[in-house]
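Multiple structures follow.
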Structure P
Amino acid sequence: MYPVGNALAKVISEHDSNIKVNLSASNGSFTNVEWITGGQIDMGLVSGDVAWSAYYGTDDFADKPIKSLRAIGAIYTSVSNWMAPESAGLTYVHDLNGKSAAIGPQGSTTDLSARIAIDVVGLGSSTTLVNSGLGSGSVAVREGKLDAVHGFAGVPISGLTELAESVPCRLLKYTPAELKKILSKNSFYYKTTIPAGTYPGQSEDIDSFGIKCLLCVDENMDEELVYRITKILDESIPQLAASHESLSSLTQKGFICNELAVPLHKGAERYYLEKGYLDGQ
């Protein structure tokens with residue numbers, strides 16, 4: 001998330017000298033929601049599943065729904081990527097049954113999405129699931145200590161690219177039936193494709209699931225300020241898409257403002273309405 005946040009901060013600061021954006025590194029979406037509502041930060045990148053959970057009061061937010069959470073817009077798509085060495089002889093995610101995999105830091109969106117997938121594909125208790133980050137997980141795979149690693153971010157995920165550059169690897173697939181079940185049980189996910197050539201040695205498209213990552217704020221953030229930020233981001237889409245491969249989704253019509261996990265901030269909504277971007281207008 002940090003490189004994306006840096007790209008956003010850069011375009012906002014370049015286009016309006018009156019808006020100063022300071023970056024803060026965090027542990028991810030859960031922390032960003034807490035910091036937004038606690039007033040430690042004004043804006044934060046939040047994975048759609050965490051935003052949905054926070055707004056509707058489920059899972060970790062069951063006792064404290066955060067109805068004040070709002071979105072300025074979607075910024076990129078986080079996609080489920082499972083990578084294993086060619087030498088492991090694995091093709092599908094369910095082939096990991098009885099094997100071992102790094103699935104992300106405990107409680108992270110990477111961990112959450114991996115466990116949702118694992119539940120559907122039916123990996124049994126003999127499968128070893130390790131809560132570790134992509135860096136240490138990739139090293140363990142490269143050294144033969146683990147069979148696969150899961151990433152959940154905008155593609156290409158740099159850690160997976162580095163892994164595939166160091167040892168021949170392949171992306172593991174979901175079957176159509178598995179994907180259908182994942183999507184039917186989790187309305188915040190949608191089907192997406194990791195195009196051939198995304199990673200070294202990847203010769204075919206891989207169907208997977210993903211979720212929009214949102215730029216979130218509190219509902220009480222100044223409407224005019226949010227309007228200005230929204231306008232800057234929309235007008236800077238070509239620059240943003242060129243700055244980071246994972247931001248290419250922004251070029252898709254309506255991606256930024258439709259089918260979001262939480263309501264738009266009124267300043268952002270006003271801008272999108274004026275531009276005619278919202279579905280159903």
Structure Q
Amino acid sequence: MAANNSTSSPYLIFEGQPPESPLEKLTAEQQKLHSSLRQQVDKEFKDPSKDLRENLFDDSSLYRYLKATNWSVQNAFDRLEKTKQWRETFRPNEITFEAVRDQALQKSNYVNGFDMYGRPVIYLKKVADKHQDKDPEEGFKLLIFCLERAIKVMPPTVHQLVVIMDFTLYSESKSIPLNIAKRTIDTLANHYPERLGLSIMYNAPWVFSMFFNMVQPFLDKVTKEKIKFVKKKMADSSSPFAIIPADLLETTYGGNLPFDYDHDQYYQRTKELDLLC
């Protein structure tokens with residue numbers, strides 16, 4: 001699998017062998033629950049918009065919501081209804097590249113590459129720009145924009161993604177406002193359930209590690225295993241970064257991809273692949 005020759009052109013097409021769909025692995029009981037939720041959704045939400053049909057009421061999304069609610073059909077339906085209201089109000093699918101341009105120019109958040117399972121990789125970086133986060137709302141929109149783009153480039157049988165959070169240039173003076181941080185967590189948990197496959201926290205400050213240690217006892221085993229704290233580049237197969245092929249992992253983290261985000265090239269590439277609104 002070879003990455004693009006240009007170090008400024010993002011890698012947004014997975015060329016490997018995608019995994020088997022989780023829908024193919026459902027037990028008889030899970031299939032029954034999935035069918036029950038499908039019937040309820042089709043009955044209650046007639047003639048949904050194109051966005052809802054493709055991004056919320058598809059079979060993969062019903063599976064995600066069922067899994068997130070421990071296979072409770074009613075709880076899954078209730079959460080789907082809330083996400084429907086959120087998507088109709090916030091309209092994440094309609095966020096344009098121009099709307100997040102100023103924040104995107106800081107090279108802080110973008111989608112680039114895939115792991116060995118075809119899961120898109122989102123890079124979230126703290127940057128040394130003194131103007132960073134001058135508009136926290138735009139920063140939030142950029143994150144949602146990246147999530148929506150990552151979902152669009154997923155192979156049909158993939159429903160999760162990988163997040164690399166790089167705190168190398170983090171400082172408390174430039175930390176995200178608490179209200180935005182809470183809003184981000186709530187949005188991801190409530191409206192993008194079961195999307196996170198792996199989160200690599202690179203050079204996280206001690207306060208993050210301390211917080212994680214405090215909440216760890218309250219997290220289930222699956223969630224805990226999705227969060228990895230890393231201080232070094234990939235050195236061998238034991239590194240969490242090793243799940244990403246070296247030619248698709250940026251050199252900063254031990255890979256062979258000397259990627260440098262260029263806004264114009266990124267925009268052009270996403271336009272070519274019809275990933276824009």
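Any read-out appearing in this document is the output of simple, stated calculations on the displayed coordinates, not a laboratory observation. All values derive from a computational prediction rather than experimental measurement. Cβ atoms are built from the backbone, for glycine too; each structure is taken alone.
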Rank structures P, Q by distance in nm of label points 7 Å out along Cα→Cβ at positions 14 and 206 and report only the one at the top, that is, the highest.
Q
If mean count of other Cβ atoms within 10 Å over residues 94-101 is computed and equals 14.9, the structure in P, Q:
Q
If Cα extents along the principal axes in Å, for residues 46-141 alone is calculated for P, Q, the one returning 49, 28, 21 is structure P
